[in-house]
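Each structure below is given as structure tokens.
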Structure I
Amino acid sequence: MKSSKTLYQNHRSKYEKLYNKLEKEIHSIGFYRLVTFLTGFIVAIFSYRIELYYLFWSSSIVFSSLFIYLVIIHHKLENFNNYVRSITKINKDSIDRLDGKWVDFQDIGQEFQDENHEFSQDLNIFGRGSLFQWVNTTNTLYGRKKLKEFLTNPLYKKEVILEKQEALIELGKKRWWRQRFQVEAMQINEKIREDIKLFNWIKNPNSLYARKEMIYIIRLLPTITIISFLLAFVYQTIPSIIPMLALLLHIGLMLLDVKKRNIVLRNIYTFQKNIKVYGRMLEHFEKANFKSKYINNIKDKIKTQNGLAAFEQLRMLQKIVDSISNRSNLFFFIINIVLLWDYQCMVSLENWKKQSAHLTEKWIQSLGEVEALSSLAIINSDYPDWAIPELTTYPSMLKAKELGHPLLTNEQTFNDIKIDKSSRILLITGSNMSGKSTLLRTTGINLILAYVGAPVCAQNFKCSIMRIFTCMNVSDNLEKGISSFYAELLRIKNILEATKENIQVFFLLDEIFKGTNSYDRHLGAKMLINKLLRQNSIGLVSTHDLELGELEEENNYIANYNFQEYYKDNQIFFDYKLRRGVSTTRNALYLMKMIGIED
């Protein structure tokens, strides 16, 4: 079986060759288009000057038709080339993700960072080098928001998590389906990702153009006017003043409310490309067959009562919007007056809104959810050896074998973690840079992956359903006048309050109370750990305070673990392996000496 990287490399190579071929064809078509125009122009001028009018008209028709045909072909090739370029980029990004070069991806979800969140800031969920940056392949506004929601607000319900597991396993196997879905989403207009104006227009009907009498007038009046022109100027059976008066009536109607109508039509036209993209994404999704309950539930949400698929209804809107595009044509000014085309478009839009407006946002939200699921499914696809978490209803349990940090691509160090009723708090000691904080983040981020239904970076993983809280990277807030120590107290207060709720709390505490003196720090940490135990929570605590190791002797539910360093050729090294017991090594003085602080 080929590795994911080999598959991506083969796919990238295939589409790079196709891209280069298409580039040559596009340049050739562009050249032929220029030659056709110049040749047709020369032949037309020559035949006109020598008064060969038959040749003039016939050559004009032939060369114009050929030129238009080449323009259409050129446009189609450019569109196809955009697809090929997009899918080439997707495969390049997939290779970079596997090689650890994903830290250069542009979208880091920086706007989602929240220092007051229960765990996202400490576990690097957003920002440079984050979980979001690593896994994100969304392109729509709702896709990004849904992925953010998955990562920061996991549903702590076993049945939902298991349904997501099933969905991600299925999507993980549909590698090329996901790539095609992503390619479609990549065509979204970067300048108007925000669909607020579109939804505002959809949600606000214009009652004038929905009235039956208005619809009858708009539909009948152009027909009557055209017939009157034929009767007056072709058959000469009625006075010519009648069609002229009808035309004046048209002009008067076109001037009524013209500013508001122009604003509406211009606004909806700006979303022409996005409407097409959403339609193609919906079609790709609705036509695919899925077995997982979670994905089929999403499909059920976008079903409509009239029997039409969501993409077919959006295609109807697309056709109306396409017809609006003709307004930019100067020649269309006359057609607009005769056919009352702006009115026809407004009536058609209101009719479409009446049938489908209430469903549109739900369709696009559903697409965003599929995008977010497809992002997470990359883990299933690229790391088939990672463990599918086993969720247990038993409390106070986290067992992991060969657990590694998913974001340390190809550089993970693996450790076993065991928390159960016999040892509910692991106290991690060790010297500077030995791996204490990384172990806490490793445990936390894998739990997040487990609760969103994704595989975890481990050989085996079993856990209870718990609400995650962290207190690690706490800083002061000068604007609010809050010191780092007080900010830490506020975080811990939130954890203690959460322990009073129904769901069990899992906490990660890194160097607690480091902002105060050693006596208060030691006593405060001891009091906090004992209180957390009494309130039925479990977790990991890292500390430099070796004296806290005495807690294991005082309380059977606490277990000591440590990291160590070693020295070779007057250099310091770390193996980042977790060991039982309290740390017996220190390196602060050595590190100080390295920078010139010595007696």
Structure II
Amino acid sequence: MRSPVRASLAALVALAAGAVIPAQQPAPIEYRLSFADRVHRLMDVTVTFGDLPQGALQLRMSRSSPGRYALHEFAKNVLDVRASDASGRPLPLTHPDPYGWDVSGHAGAVRVSYRVFGDRTDGTYLGVDSTHAHINMPSALMWARGLEQRSVVVRFERPAGTSWRVATQLLPGPDALTYRAANLQYLMDSPSEFSEFSERTFQLADAGGQTFRLAVHHDGTNAELDAFAADVEKIVREEGAVWSEFPRYEGGTYTFIADYLPWVTGDGMEHRNSTIITSPSSLRTNRKNLLDTVAHEFFHSWNVERIRPRSLEPFDFERANMSGELWLAEGFTSYYGGLILRRAGLTTLREFATDVGQTVDAVLGSSGRQFRSAREMSELAPFVDAASSIDRTSFDNTYISYYAWGSAIGLALDLTLRDRSDGRVTLDDFMRALWQKHGKPGGRGDGVVDNPYTNDDLQSALAGVAGDPAFARDFFSRFVEGREVVDYGRLLSRAGILLRRVAAGQATAGAFRLQDGPTGIRVTTAVPFDSPAYRAGLERDDVLMSAGGTKLNGAADFTRAVQARKPGDSLPITFLRRGQLVSATIMLVEDARVHAVLVEEAGQALSEAQRTFRDGWLGSRLRVK
């Protein structure tokens, strides 16, 4: 150890020479997580703050979580909060609002202990039981205002009698149960699974030898996990080919953390160097859907985690996070999820076409486009992304998921670029352009993104890739800021996929649900805006009594009454509305729902041009590297 005198002399000499003396780093924030009462869904947390400035220490529980945009009020599950100084002396603790605690009277160090209840295993909450601890950090860990840039140490205490291990993107510490993070942003973005999970790993030369790790808590067999891991590797390789390179993962590892158990809640959540995937189904019974979630979440390690909207950088843990770019951040990721499964040979061509048809139908058939654009739908995320409310909304008629609409826009842009360039320019080129400008420059290795984008940046990138600023302006004006849709039928036909009416020539009153009851047939969902039933004045909670002059004894009677007529026919109805009998007439129209079919299955020949276009779109990128 250098003596104080010599250190001071050295400092004076350095200052005289013009050298810069690095400031001493403040003590890291230290968390200890233990599980003495895990059977009752409780986790014990102790957190130590040192080198504190004068004044009250302001502790907070997060109200939102990375990857989620609504408020979730995690403080509701916190109990038994206590504070003490370094010697163990209790410190005054006040509770100024539902999400915060203030500690005063400290002398530069505070130790806080509390318990947190967690009984939901998914991508957002805390799940603790006798088999594991599934920890989404914002739902579990208090933090302090003003200390967001402090480094962090997290220590997991293994329950007695277990051999639990940790799966996390937190960086390794001095032992197998101690981890670290550079700052609050990285800590809160680092979910962790603490259990006796099964593990598989692989390395890819194309990824610079980085490791891809699967940590799976499941009730299947080793053979099932081996097969699943092999398919995950196919997805990873195929997605790397889209971008032509992999991110540099902090710590050199990307971790797939998965819980596939009957008692968990289905979810998938992206993080910078990991993902959380949960499902009550199994590797045996739901393989395709589990792989689809893997493809979606891993694509996020480029798109969102590094190619990041400016509206989400940095993420705010104390308020809802609104972004007008989720149509691309989430929607394009959804489009690529299905596309990657097809390119990797993990789904059939028919399955892919079916999924495309369902996406297109959801957008074409929604009245939401009459009210909001794709950008505006994105901005509604705080109200719809796992948000909860007890009052009814008009969203059935006024909202389209930015996942679905964004996926449809991704499909439209991909096919349009291919169509106008005869396959030479594709959506892959657009995504790579975003990567080069907004993703690859990266940050400081602490979860911060240096060059996040706006919608204007996206339009500029499209202009560059297409070589046509007028095309980019038109596309964004009509399909992102506007409410139009492309001619999907024409574009898909180039790949030998046809859009057909699901029930051509069949009459409909609109898509709404009916429920049989003792007083009649009740309308239980919103009646679609501008549908025949809507124009006739029918609405949710109305009770249908007759149709076409015939008394209705059940919902099936109304369906038969509609199907017995042709588009353009009228259907007189009577219904009860809050005690009053109302008469109206529904003017039926043709069912406009569409689905996608392959030309080969429609009795037509696939042309050579269609085959070439299809292969260029849906064929593996690994074949053309």
| said: Quick check for you: by mean count of other Cβ atoms within 10 Å over residues 61-68, which of I, II is greatest? | reply: II
| field | Comparison of I, II by mean count of other Cβ atoms within 10 Å over residues 93-100 - largest value held by | value | I
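Suppose you compute semi-axes √(5λ) of the Cα gyration tensor in Å, for residues 325-404 alone for every structure in I, II: which one lands on 57, 17, 7? List each step's numbers first, then the result.
Details: I: 57, 17, 7; II: 27, 14, 11.
Computing semi-axes √(5λ) of the Cα gyration tensor in Å, for residues 325-404 alone on every structure in I, II gives 57, 17, 7 only for I.
Suppose helix-only ellipticity at 222 nm (-39500 (n - 2.57) for each DSSP H run of 4 or more, over all residues; to 500) works out to -8500; of I, II, which structure was it derived from?
Values: I: -19000; II: -8500.
Answer by label: II.
Starting from the value 1.13: which structure in I, II was Rg/Rh (Cα atoms, Kirkwood Rh) calculated from?
Values: I: 1.13; II: 1.03.
Going through each structure in turn, the value belongs to I.
Once mean count of other Cβ atoms within 10 Å over residues 141-148 is calculated for every structure in I, II, which label goes with the largest value?
Working: I: 21.4; II: 18.4.
Max of mean count of other Cβ atoms within 10 Å over residues 141-148: I.
As an exercise: mean count of other Cβ atoms within 10 Å over residues 293-300, calculated from one structure in I, II, equals 15.4. Which structure is it?
Values: I: 15.4; II: 24.8.
Clearly, the read-out refers to I.
I, II: which one has mean count of other Cβ atoms within 10 Å over residues 69-76, as calculated, at 13.8?
Numbers: I: 13.8; II: 19.9.
Derived from I, not from the others.
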| message | Say we calculate relative contact order in percent (Cα under 8 Å, 6 or more apart) for every structure; which of I, II gives the highest result? | response | I
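Given a value of 1.34 for Cα Rg over 2.2 N^0.38 Å, for residues 37-364 alone, calculated from one of I, II, which structure does it belong to?
Numbers: I: 1.34; II: 1.04.
Going through each structure in turn, the value belongs to I.
Read-outs: derived from the displayed coordinates by stated rules, not from any lab. Only a predicted model underlies this, so the values are computations on that prediction, with no experimental measurement involved. Cβ atoms are built from the backbone, for glycine too; each structure is taken alone.
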